[in-house]
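Okay, got some structures for you below.
Quick note: the coordinates plus some simple rules give every number you see, no bench work behind them. Keep in mind the model is a prediction, meaning the values are calculated, not measured. Cβ atoms are built from the backbone, for glycine too; each structure is taken alone.
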Structure 1
């Protein structure tokens, strides 16, 4: 295919990764961002072997591992009983693992590479629509202006993208998030959680170092119904801290770091899978295509796979319409599978129900310790369930044993990310 002129709306992981992949393939790429300067939103996330496989092709996986924290297991308790214990080692073979990483660190890696590759980013451009045109499309902005015509528009603006016409189903429960300094006494290679049924949940994820910070951090979260947010604010910080300490006493030193409710950000979630994730001249990627709760920790990883599938489809196709159809086809089965799994498991961890949490706590644990349940659980967490990588020509990322980090005190990756960005720019 001839080099295309491509406009990408959104500078999150999906937009930045897509820009890098397509620019490296020789396409003329332009990024549009609604903020005055590109910046990340949120606390931490989990990179899985699937998302790391795409970062490896971008030359950024080792830097992500270096600035994040290696995660080997997910562990949760309810009433003193272990009800969740999933280990990547159950997948067997290569040294597969997750990486807890600050969103700012992942953004920094991708943004540095975009800048080094010379990809233009137009800021303070709030997209409101995308008018179709013969042979392509434009982006319309809320100030009434229009982008130049593009051969292809990529929507990477997330779950609340204004380019999506299908309404999402809002989920009752969201979560309060904070990035806190790591303290000793917790498992540095695990995502830990505590539950009371499905209505109360708190957790701690090691996320390594954010850019410019010397101390490693953790993402701390507390599940909360959206319609109870105002009541939470009115009750005050100390009342909430007392609830957290009763559920998980060891978190007291972490809670001491929270002196202002403004340190906690409330995230709302919604579930939607677009029936038509593309139209002539436009494709939706990441949460703009498939949004859900974060229970399976796949959001950024699914977005990275979407970006890779689009780049791969453009390489293999002669026409834009053919490439769009191929990109969607390569991802459709995996998207449907994980959207279904998320819809199935979310009520067991975030809901007012009692039956599913009882099954989760009493019946599932003994069964989950038996093969093949052990492998299935680990594959679902790793994102490899359903084998999404083989059709994309990828393999799950496994860190070299010599460089793997086993604690949240991994060294900063500023120099590594810069060298990776320079290497990527040199291949353009």
Structure 2
């Protein structure tokens, strides 16, 4: 039986989706996380503890494990695992992205440098050291600009600033966020704010060729000061020519980074000058958002990813024709979740398939930019993208959250 190693950070929402996909394929799974499982001693052949922050150490541990339990594929789930997955695959001689490419995709400043050098449209940018005087750095950028950590994800620590005073305050705030996250990087990225509508492209690279799996519209304006993503709807309502431009620019960006195999998730802004690449991540869409995607005769995104990693045939990369969407329910304020109401009423909205509340009563909630999680997810399908968006908004309006 084939065996796949899944790198699953404890913060991921996607453990069950990948396990279900592996079970459907008849594949044996080894689950690796950064924290030891209480069951690891009882099932040492299926559970591993790896330090994703030490890719070389993780690869050495997996090589020892693989002597007795050969590994046929390695899949990293979510941002913290992408580099470790590439290093492990390289050490085991398995197909994967080059390690240097995944490192570039993980570091926002290095990514910007690679993309700019290749002529890919990116915002103007410069690095900002946390060791320099922020007041001096504030005088060296144009406004409005966006400050962001180079390695955090899910819009955590991303802040738009419109003047030097806001710049200084944002640097202090992001420094505190990095300290709380245990991130010891000393560099921020300052880039020009790009106006326009934002889209997300979900793709799969096979031998360096990009297959576009879905293009999502983000109908809510993302103008700051924070950049909390809420609604994703596919198919995109962009004209066909605009969609082709987005796909072409994303393919150029992936090639510039050196990415060649596996899933990518790209964020782009579009205005009168065309598409601008904001980010290209060497992983698939996060949260529970993959539930919006079905391919061929009902294949999930996770099954498609596992099939590719194992070298299995993929009959179709085409997404189902029916429009679909997801709302990532934002955290409106900090505090402790006391109660959730209106779930049944929200699920009664025509087109809504499910309301998944992932926050639990008693949980301490932290909104952006300090936080990164959501209260839950709303999923909808309908006959048009407009109807999907309406269903998501109506369902959200019927929910209420008591936060003390």
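With respect to distance in nm of label points 7 Å out along Cα→Cβ at positions 220 and 380, the largest value across structures 1, 2 is given by 1.
Taking 17.2, 53 as the value of Rg and Dmax of the Cα atoms in Å, for residues 20-131 alone derived from one of the structures shown (1, 2), identify that structure.
Details: 1: 18.0, 56; 2: 17.2, 53.
Considering all the candidates, the number was obtained from 2.
Can you rank 1, 2 by distance in nm of label points 7 Å out along Cα→Cβ at positions 68 and 340 and just name the one with the largest value? Walk me through the numbers before you get to the answer.
Numbers: 1: 2.7; 2: 4.1.
Of structures 1, 2, the maximum of distance in nm of label points 7 Å out along Cα→Cβ at positions 68 and 340 occurs in 2.
Among the shown structures 1, 2, from which was the value 14 of relative contact order in percent (Cα under 8 Å, 6 or more apart) calculated? Label of the source structure: 2. One of 1, 2 was used to compute distance in nm of label points 7 Å out along Cα→Cβ at positions 196 and 324, and the answer was 2.8. Which one was it? Working through the options, I get structure 2.
Upon calculation of Rg and Dmax of the Cα atoms in Å, for residues 140-179 alone from the atomic coordinates, which of the structures 1, 2 produces 9.9, 27? It traces back to 2.
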